[in-house]
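Next come the structures, one after another.
A short reminder: the numbers here are calculations on the coordinates, not readings from a lab. Just so it is clear, the model here is predicted, and its values are computed rather than measured. Cβ atoms are built from the backbone, for glycine too; each structure is taken alone.
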Structure 1
Amino acid sequence: MDNPAAATRQATVVRETKETRVEVSLDLDGSGQASAKTGIGFLDHLVEQIGKHGLFDLRVTATGDLHVDEHHTVEDVGLALGQAFDRALGERRGIVRMADALVPLDEALASVAVDVSGRPYCVLDVTWTLDRIGELPASLVEHLLCSFATEARLTLHARVLAGENDHHRAEAVCKALGRALAAATRIEPRLRGGAASTKGTIG
């Protein structure tokens, strides 16, 4: 069977609507070179945490109807990012598939578990103190992550276990997500290109 590690696990996605234009470039086997320019500073910060701590080479650019509000831009960044992960993973043969990470950031502590199963599901357990984190409405953090999980076709459970500062709590979640994704998408040589599933296939 072909070795999936020999394949190039990269993707470029352009998502364009009347509301936004988002471009994502992703290399799952990168070194954590991450940049985001979306017009929403804290959104950039969160996306860059996923790439940096997942050791993904990730570039995201977006222009959107921010004169309306931030919703469309956040949603479409999440969707395009998820599409890029889905395409880069291909048939998902040989990957570890399930992983979790526990990440502290000062007083905050976040737990994230993922199953790159082909089945989209998302749960975020956190209560925000403020309505906004920088320029980003706090409620849109969940929308970003769930939009990502839907298009990446993965199960995502994220929980903030401790913390008072919303910036720290949201950042810890995205750092944990990056680390969990890095572990779950890693090629496991012992699988010899097979699927980590009793079904014989993922998705």
Structure 2
Amino acid sequence: MIAYTTIRADASDEFTERRSRFIGYIRPVRTEEEAVAFINEKKSAHWDATHNVYAYILREGQTRRYSDDGEPQGTAGMPVLDVLQKEGLTDVAVVVTRYFGGILLGAGGLVRAYSHGAKLAVDAAERMTVSECTELALEFGYDLYGKISYILPKYHARTTFSDFGAVVRLQILLRDCDLAPFEKELTELTAAQVVPQIVEKRFACIEG
């Protein structure tokens, strides 16, 4: 099963180092466009900041980008990216904003400060595991509803659509690792009367 770790929602935190204020922001992003929009949003919000350093990692295209935004090369963007890589995060973008306090930190001090700003943002966020999933469509009579609804929690199935008309129609989302055992039990349970149809495959977070 292919899976990766990301975050649920935006988070931020800040600290002061020798009078320089560092603010770390993190956001879940799926595309380069979303990452760039986030970076531009923070640059606009902190137009008066000395630097808005960023880094992001995307599953799409195995993309990794960073910028020192005017800080000495290798002292800002790369340390932020390094934090994301060490934390094992994907589909996330981080911006670390700096308001210069008048005291130079030196190359080593900058690396430590930007790493710390990124780590604070990461630690403020709630993590989640995203897995390859398959959405299935099921159609069956009411006589089978009790049996089928009983086994769904066993496979951590998430119901995405339901229609109780002449027959029961369900769409459920399953992690791919649960797909084969679920289909096997469904076949045995219904004497092969219910044949699930694949609606789509996508990455999603399913707890359990």
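Here are the numbers for this structure:
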{"quantity": "Comparison of 1, 2 by mean count of other Cβ atoms within 10 Å over residues 47-54 - largest value held by", "calculated": "1"}
{"quantity": "Comparison of 1, 2 by Kirkwood radius over Cα pairs in Å, for residues 39-78 alone - largest value held by", "calculated": "2"}
{"quantity": "When distance in nm of label points 7 Å out along Cα→Cβ at positions 15 and 111 is computed for each of 1, 2, the largest belongs to", "calculated": "1"}
{"quantity": "Value 5.4, calculated as distance in nm of label points 7 Å out along Cα→Cβ at positions 63 and 191, assigned to which of 1, 2", "calculated": "2"}
{"quantity": "Per mean count of other Cβ atoms within 10 Å over residues 167-174, the highest-valued of structures 1, 2", "calculated": "1"}
{"quantity": "Among 1, 2, structure where mean projected area of the Cα convex hull in nm² as derived comes to 10.6", "calculated": "1"}
{"quantity": "semi-axes √(5λ) of the Cα gyration tensor in Å, for residues 31-134 alone derived as 25, 15, 12 - corresponding label from 1, 2", "calculated": "2"}
{"quantity": "Comparison of 1, 2 - label where percent of Cα pairs over 13 Å apart, for residues 103-158 alone is highest", "calculated": "2"}
{"quantity": "Label whose coordinates, when distance in nm of label points 7 Å out along Cα→Cβ at positions 87 and 127 is calculated, return 4.1 (choices 1, 2)", "calculated": "1"}
